[in-house]
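Colleague: Below you'll find the structures, each written out as structure tokens.
Any read-out appearing in this document is the output of simple, stated calculations on the displayed coordinates, not a laboratory observation. Keep in mind it's a predicted model, so treat the numbers as computed, not measured. Cβ atoms are built from the backbone, for glycine too; each structure is taken alone.
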Structure P
Amino acid sequence: MRIALVHYHEIGLKGRNKGAFERRLQSNIVWALRDVPGAEVVRVASRVLVRIADEAAVPSVAEVLSHVPGVSYTAMGVDVPAERDAIAVAALSVAREEIARRGSAIRTFGIESRRSATEYPERSLDINRRVGELIREATGLIVDLSAPDLLVRVTVVQGTAYIYAQRVEGPGGLPVGTSGKVVALMSAGIDSPVAAWRIMRRGATVVGVHFSGRPQTAGTSEQYAAGLCRVLSSGGGMGRLYVVPFGEVQRAISLDAPPDLRVLLYRRFMVRVAEVIAREERARALVTGESLGQVASQTLENIAVVDAVATLPVFRPLIGSDKQEIVAEARALGTYGLSIADDDDCCTLFMPRRPQTHARHEEIAEGESGLDVPALVAQACAGITHIDFPSASYRPPRKARQ
């Protein structure tokens, strides 16, 4: 039968908690393959095995599993009874299929065998020699044990042999749903989706919050933010996007606060509103897409004055990354195209000509003193709407479920 043998790395380091992480990964894979008919997901010897009833579904399974956090890589192959002849025939079939798929790129090959079941009598080295000779005679390929173009792997576990040559890389990390819930501030730009993905890859379930310029702008950024969340939701960890109409708050700040402090005051209010959502969601932290020194609001001093209003931890997964690294990751995620589209994001609304780059707590407090902070936060929260996404791990707040 066609199989996908899912390997993980970090989960294997969890000691006594390993079983809980494996079960979570298994359930996330079941969720991810919910639209693949006849896919059976079981745990086998520190791996997750997907049995694929429909051969036509093999490419879809490979593509889906490449987006599931916790998956280090997936071996696409077959399983047969742990018998000498069955192993040899299957290994040759897998080799020929890979040759047909990759063509002239394959000139050399190697065999790598492992036995997790000691009752199988043949040693790994003997499997390598016997199967390797069969493939060499049948295909004419040259044996190369150091860096072969084609590597056929044979794994014998509990009376079954798993044979594969195609390896599909996954995102690694931890399964979503194992590290709690966070609220991520989601602009429609390049950085914040990458930050949300990085924290999702650490096992967190992500709830996004997007600050729209409405009613001062048309709000088209909301569509792009929702599109970015939809891309991220393929990993199963993006549950909901809250949309906050923030234009009136920005207008009030622009009228009553010093121009050079506007951006920092905007961000302080964003943190306050995000924490209201986090309390409702029972989230344990906020996530932003800031990178140290990238723009004026992201200096050490300015980050400190914004964080001063936070009561939850504020995670910045991109803090040490440069723009080229972030762009490369956005391209790989598939978010870059949406992120560079023209929109009316609130970040460009009422922008000062010369923003403060090294703000002090005293001047921020003075600049905010003329604002009715609780009223403005309440005003922003009153207009919040949300969009839900299919998720392996997200559960809405209890109040919303009633």
Structure Q
Amino acid sequence: MDKRTFLKQLPVLGLAAPAIFKNLDKWVSSVEQLTPTEAAENEDFWLQIRSGYRIKPDYINLENGYYCFMPQETLENFIHHVREVNYQGSHYMRTVQWANKRSMAEKLAELAGCTSEELIITRNTTESLDMVIGGLHWQPDDEAVMAQQDYGAMLNMFQLQAKRHGVVNKIISVPNHPVSDDEIVQLYASAITPKTRLLMVCHMINITGQILPIRKICDMAHSKGVQVLVDGAHAFAHIRFSVKELDCDYYGCSLHKWLSTPLGAGLLHLKKEHIPNVWPLFGEMGHTDDDIRRLNHIGTHPVHTDLAIGNAIEYYLRLGPERKEARLRYLQQYWTKQVRDLPHIVLNTPAEPHRACAIANVGVKSKTPRELADTLMQKYRIWTVPIDNAGVQGCRITPNVYTTTKELDTFVRALKELV
């Protein structure tokens, strides 16, 4: 998406966000002559970006994977939308809310690399993917392939389909340190049979941060007549990609993670030919079967959250997608390189730069994940989340663009003391 084109298109019917917070443009101009890799190491620039966030001083937040909270610029625009929707009341809701939501969906589609006829705004990844899992016309003994490392909400939804329709769920386990892309592709391929209808795969595994070769998995699955559902919760606005280039059949993600929208925003992409074959989550009889809007009826909802998506996209484009991805990968490599070879340290994330970005997972052999997380918080004031399942024992470490290398130095020192 061209940043200038987007900014011209930002105002939507009935609501125009105030022009505020011009510091970001000034800060970015200071590093525009640098490559993304060079800018990633420019601590002065990222300290300026940090100043645009309101950061709680009680602890070092290394758990941004659950929710990447908003920079102040997006937050203030969101508050503006809340006030305006409240001010306009039912007149807004009965006149322009749906046109504005479609406008936001069009901007998301451009960012995702698909058409607006193939994308809807949802509330989160779970709603997006469960709409597909629960909306397919399953027959008894149909098979679905997934991984032990997939997100629990989606695995639970597949279990419901097993109870309700007799679907057979085949679960593989993705290695934390694959030798090659082919190893992963063949692992999924080995679970496919003539009865397989759907394969679910994480774009980025949430508990380890490992990036999987989605296009190769899709090509393999399609060659066997199997559709692919991609969990992109942690990939969208984190790493750069195009949904079209992935060639998956369905893609769902949460926008309150790496795009840093308000809580309660997600998206679902479906290839146009699949739209008629997915049963809506709620009844909607006002659209034809091939109109994706038939899947988007969720009742009255916080429309101001939808509007803030545009502001979050604007911030992301002004910061620079390449610049952001480079910084996030730099931060992860900054700390993992310092501890990867230490005795009694277990890194559950691949070392190769192309296999991970911001997220990594680390364990200490003498401590359970819960003990490690508690010690980091109580002794060092570092906030993380313990992971103790699916072959992964450690704490997920998720910095964001406001995280400093000084904070990561504190984390590294803590790990070295603990071992």
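Colleague: Which structure, out of P, Q, was distance in nm of label points 7 Å out along Cα→Cβ at positions 48 and 368 derived from, given a value of 4.2?
Modeller: Source structure for this number: P.
Colleague: For mean projected area of the Cα convex hull in nm², for residues 24-143 alone, which of P, Q scores largest?
Modeller: Numbers: P: 8.4; Q: 13.3.
Answer by largest value of mean projected area of the Cα convex hull in nm², for residues 24-143 alone: Q.
Colleague: May I pose another question? Given that FRET efficiency 1/(1 + (r/R0)^6) of positions 56 and 160 (r between Cβ atoms, R0 = 30 Å, to 0.05), derived from a single structure, equals 0.20, which label among P, Q identifies that structure? Walk me through the numbers before you get to the answer.
Modeller: Details: P: 0.80; Q: 0.20.
The correct label is Q.
Colleague: Computing mean count of other Cβ atoms within 10 Å over residues 120-127 gives 14.6 for which of P, Q? Provide the component values of the computation, followed by the final result.
Modeller: On the way: P: 14.6; Q: 21.9.
Structure of origin is P.
Colleague: From which structure (P, Q) was distance in nm of label points 7 Å out along Cα→Cβ at positions 32 and 392 calculated, if the value obtained is 3.9? Walk me through the numbers on the way to the answer.
Modeller: Working: P: 0.5; Q: 3.9.
Source structure for this number: Q.
Colleague: I have 20.4 for mean projected area of the Cα convex hull in nm², calculated from one of the structures P, Q. Which structure is it?
Modeller: Values: P: 23.0; Q: 20.4.
Only one of P, Q returns 20.4 for mean projected area of the Cα convex hull in nm², namely Q.
Colleague: Looking just at relative contact order in percent (Cα under 8 Å, 6 or more apart), which of the labels P, Q belongs to the structure with the highest value?
Modeller: Max of relative contact order in percent (Cα under 8 Å, 6 or more apart): Q.
Colleague: Rank structures P, Q by distance in nm of label points 7 Å out along Cα→Cβ at positions 40 and 336 and report only the one at the top, that is, the highest. It would help to have the intermediate numbers written out before the result.
Modeller: Details: P: 4.2; Q: 1.1.
Comparing P, Q by distance in nm of label points 7 Å out along Cα→Cβ at positions 40 and 336, the maximum is at P.
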